[in-house]
1. When distance in nm of label points 7 Å out along Cα→Cβ at positions 106 and 274 is computed for each of P, Q, which one produces 4.2?
2. Using relative contact order in percent (Cα under 8 Å, 6 or more apart) for the comparison, can you identify which of P, Q gives the largest number?
3. State the single structure among P, Q that was used to calculate FRET efficiency 1/(1 + (r/R0)^6) of positions 26 and 210 (r between Cβ atoms, R0 = 35 Å, to 0.05), giving 0.65.
4. Given a value of 1.5 for distance in nm of label points 7 Å out along Cα→Cβ at positions 122 and 194, calculated from one of P, Q, which structure does it belong to?
5. Comparing mean count of other Cβ atoms within 10 Å over residues 42-49 across P, Q, which is largest?
6. If distance in nm of label points 7 Å out along Cα→Cβ at positions 90 and 410 computes to 8.3, which of P, Q did it come from?
7. Suppose helix-only ellipticity at 222 nm (-39500 (n - 2.57) for each DSSP H run of 4 or more, over all residues; to 500) works out to -20000; of P, Q, which structure was it derived from?
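Here, each number is a calculation from the coordinates, and none is a lab measurement. It should be emphasised that the depicted structure is a prediction, and the values quoted were computed from it without experimental measurement. Cβ atoms are built from the backbone, for glycine too; each structure is taken alone.
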Structure P
Amino acid sequence: MEKLWGGRFEGVSEDWIDAFGASIPFDQKLASDDITGSLAHVKMLSKTGIVSEQDAATIISGLETLQAKLQKGELSFTIQNEDIHLNIEKLLHDEIGAVAGKLHTARSRNDQVATDMHLYLKRAVKDILKALKDLKLVLIQKAEEHVETIMPGYTHLQHAQPISFAHHLLAYYNMFSRDALRFEENLVRIDFSPLGAAALAGTTFPIDRQYSAELLGLKQVYENSLDAVSDRDYIIEFLSHSSILMMHLSRFCEELILWTSHEFQFILLTDAFSTGSSIMPQKKNPDMAELIRGKTGRVYGHLFSLLTVMKGLPLAYNKDFQEDKEGMFDTVETVSKCLAIFTGMIDTMKVNQQTMQKATEKDFSNATELADYLAKKGVPFREAHEIVGKLVLTCTKNGIFLQDIPLQDLREVSPLIEADIYDCLASKTAVKRRTSFGGTGFDPVFQAIQNAKKQESLFQHKS
């Protein structure tokens, strides 16, 4: 088959070589964006008089026909035409004839593909931002339901201090809020138009790049034609932000997996997000959480893959750039699906409040309360720390807990200890009293929820 760029070539490559070099199996995802970019380009060519109004009208009509057919699933693409650009050009030629060839005036596939990816990624990031907001709203709702649900707080996966479950949920709300902010900032770099940079050096035609950018809804225009066709920073940035987001999801999934275990029994995931075993009838496995945790690795891989592709590329365009798309497409799909699944899991999970609180009543997570109690009565904190540490050691040897020690024995350790110590050692009291800003006390947690609700009500994505 004769190539659209084949004028300089005498020989014909073999099919298997064509297949290796073709990107159409994956870049057909850019078909709609490619047509959108072409529509903006031909309208600009008409406005500047580079192409006649009549020819432009014919091309526009043909492109709109292709867009309609694409939406109906009526377009088919071939490896012989290599990529989405040549496939669309061939289909346009079949639709309107030789005038289709005028569309490529003052344009190269180099700026064309870059434009397509800016359009695609801008739309994808907006969708991810919406999915992130849905997740954050679910977290706020769950937190509001569990302000006074007490659970163990952990360091080193050991009981540390009792906390509000809402406080734990809001920690992830804050993580996902930072993720959203990063993607918002990513949009600033995505919102550039490379169209009109041509192959690498611009063009001799009197084009209007600002006008085509305006038609595309892209806010800025690349100032340097070399940079325009070779920049993939915005994709690397997207992959980086996606990796951080997936890390946050994976951390939370790790906790969900632990919490559903027989040893914890803090939560119960609904059947929709669980699977069974082919041999063990009793099993209810948190497979969706495990899959999200596992898919984090593939997103990391796409980031390192593109960084590796880019590290040795001289300006401007190189065929290596063909490797920038599959990882981007897969990351968009992976992140979008993981957010939807995770949001559903959190929204429908059952919280075993009594089990959570009970886990804070037969442990030493209240040890700091006793140390603080003594410190407030004038005992240097380091001395109080040592006193309580020795009490904990005695308790562990005798199989009891701090709240089980008779008042008389406690007063032998320190006469400053009064009967009110037992109220201080209660886990709910321990949580309630931590009223410092950002702490787990019920009042600051309630205020944090109000702040989060206000933040989300003010959240408006700027298109």
Structure Q
Amino acid sequence: MKTKITLLLAALFIGLNIGFAQQDEECMTKLSIFHEYVKAKNYDAAYEPWMTVRNKCPKFNNAIYVDGEKILTDKIDNATGADKATYLNDLIKLWEERGEHFSSKTPKGEYGAKACQLMYDNREVLNKTNEELYACFDAVYQADKATFTHPQSLYTYFSLMVDLFDAGKKPAEDLFNKYDDIVEKVEDEVKNYSESLNVLIEKEEAGTELTSKEGQYKAYYESYLEAYDQISAGVDEKMGTRANCEILIPLYQKGFEENKTDAEWLQSAMNMMYQKECTDDPLFVKIVEQKNSIAPDANTAFYVGILKDKQGKSNEAISFYKQAIDLETDNFKKSNLNNKIALKLKAKGSYSQARTFFREALRLNPSNGRPYLFIAAMYAASANDCGDTNFNKRAVYWLAAEEAQKAARVDSKLSGSAAQSAASYMAKAPSKAEIFSAGNSGEVIKIGCWIGASVTVPKM
């Protein structure tokens, strides 16, 4: 029996890459017992030996906390009322103990957010108020923002701020500052996952097949990027009309004199007014000019470009847009700037210039497929203007479909909408019967005007 236990322990410790501590025979024996029960999902049987090891040898092995989370989660799932509350509190306590005894394996932001989220999800059982829950998330966020990354917890944190604002317990300025903070945090996380995914996308686009492990990483990165995309939309939806020009402008007018030398305050105000389309107000001009005078940077140059655009000074606007790109050193942020500039140009009908910026955005961040969809939309919108015959005009839709298909290939979160767009464009392109009648199957058609591209007629 002892030989079997020793072998089980050896396998367990090698697998977890953890050394021995507090060499106690009873703990060794019972750890192997509860670990085997957990592997078999017999959590009730695992509970007693697990509690013995947890209480007697808390530093013995991280399996106490890894397996313990599974055991208590099962207890929570199958309990009600006071019993459920007891197990919920014990799981929170278990994470605290893990942080005490295995701090290097227990990031404060990650596990603190898990504890706060657990309390939020069970707030009625635990009788927690919104104030208590927000204070929980806020304390963790301030203590370890770097590892506070879970999309759901970021959304819950912001959602609680909005609920407290609605209840008159948080001022508007706190709400807007937290919105700006969370938006920036989400962008940072999207940047991290995008940069990791870009390496794999570029490898695939070069024609090299991913290894099995790389394929798993790709799916992992894509799932998180999709989650952040949903959370970003959720944060904006939760904010809703609470931040509109009627609210923002008086607030920033009131705070301008006090904060006009605070670059961070000015940047936050500019961001919010831009996001909520308050750029026509003279206050936006005032804030941009002030920020540009004390701390010019890429963001400020972009906003100056917007002001020049509004004044009808398109060439000056482009000059400032390019300056913004030159000032930005981070490729992910530079890609976002290119995309923003391209969207401004697209809205003005400057399709050729817009495409140039969209292409650069794609080069810098190839896992973001949205620029492909925007290029496709511009092609489709130009179909009637960029062909010398009815057939050739409709051939433009093949180009549009190709761009939409590229979006689906590189950006999994867009696969559905991109495929739908591609199908819509293909339906507007010449049919097989029309290709047969034209007798040009397999020929290359040159598309003129700003598009300046060629498309091959599908072979019959």
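1. Here the read-out was taken from Q.
2. P
3. Derived from the structure labelled P.
4. P
5. Result for mean count of other Cβ atoms within 10 Å over residues 42-49 over P, Q: largest is P.
6. It must be structure P, since only it matches.
7. The read-out comes from structure P.
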